[in-house]
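Given below, in the form of structure tokens, are the structures.
Every number in this text was worked out from the coordinates using simple rules, so none of it is lab data. What you are looking at is a predicted structure, and each value in this text was computed from that prediction instead of being measured. Cβ atoms are built from the backbone, for glycine too; each structure is taken alone.
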Structure I
């Protein structure tokens, strides 16, 4: 009897100490199920889904997917925030261990623009209320490579956009919701394409709207980086995903008579230099 009790205790302790990977989100979706499936192929521990409010085990590594899961998280387990705006993540940095930012780094977007359009003049349009991290990235771009135009309450979008397009061949979009939003994107694209100026970025959601190209981290890219983070002895600081893909809008390219590269792996190498 004592031997059986000892065996049960050992099994309970083993289960309690087992570290699973828990994908925590506010809703269920096929995309999240796919992430669980792909991530399971890269790690040697169980990966499972849970909804916000459920309690992961004390040793679990928790992936917080989306605004709701990130904003409501208060656990002590190792945690990685994904698939949310950077402002949401940065507001919760005191409560999470690490993060993968969704927004593509602006230096990489500029490299994409320069690779697609060598020797082109590139302009960046942003607002005075752009997030601090974005302003830092904008001003970190080499001055000889970009023209910066700042929109303000006195210097509205139409005037700022006119100046941004006046002396450029490519408009480099940024994750500034004051400038780039569902309410403004049509005006920006019409103004740019009337002058045969393509828009690169600001992220994959704008490809359907009419941006010609952007870099982004696919689900497979995300799973690969998450696997590396989970397998590391310590979770890295929040940052961008080093694994990325390129997405094109071929219809826009045809309309602007622009030839897109056919060798995407070679393009990725050139952007990564």
Structure II
């Protein structure tokens, strides 16, 4: 499973303070430690930490790249902020744009704009199963949107293995039927194309505001891996969660078993 480290986000107080003080050490420590903990990508999100989101996104990425070569996931709902991040991403590096819906009321062609960026820069894209009407509350509509995303990606010349479909996970204490919806969506999305699109979720959203957060997150993660989830934006510092993901993939015969399978997986 591709783990996308979630911690360089202005919504976290330590990151928010580091952004405001331009404290590189906090950001660089998080980048290095998340990489050591197994992050395949580092999600970078300014959040509400700064008014100058474009400049701050550039500063964050440049700060990370001074000490770390881990690929960046540029995370923003604003196209101008995404473009600012792309300007400073190391030339020739693999990076991920996070994220874009199928369309919005203000911009029915927003996905096409993001796909054009992906095509131009050979980047990957997280695409959300939501449209101008918001997040669907049933399996069928989410799969329909996912299919439309895949079709538009193929039309734009973006390979489906560069596409990460996010079926959008909602907090369990708000909508308890959502996890079962997502499992069914994932089982269908993996059949939409060959090569199939990746699937991802913002895992921590599931347990937002709930007790037993780590237990809820890792239990759902294992269930989702079983139906095809192959990436997630996660807290890579949660060792039990990361070990559960490794074990699930071993039991699904995606990794070779040995008595040191956890150690071997962490060293990859």
Comparison of I, II by distance in nm of label points 7 Å out along Cα→Cβ at positions 153 and 257 - largest value held by: I
From which structure (I, II) was helix-only ellipticity at 222 nm (-39500 (n - 2.57) for each DSSP H run of 4 or more, over all residues; to 500) calculated, if the value obtained is -11000? I
Test item: semi-axes √(5λ) of the Cα gyration tensor in Å, for residues 25-160 alone calculated as 37, 19, 13, pick one of I, II: I
Could you figure out which one of I, II the value 1.16 for Cα Rg over 2.2 N^0.38 Å, for residues 177-232 alone was computed from? II
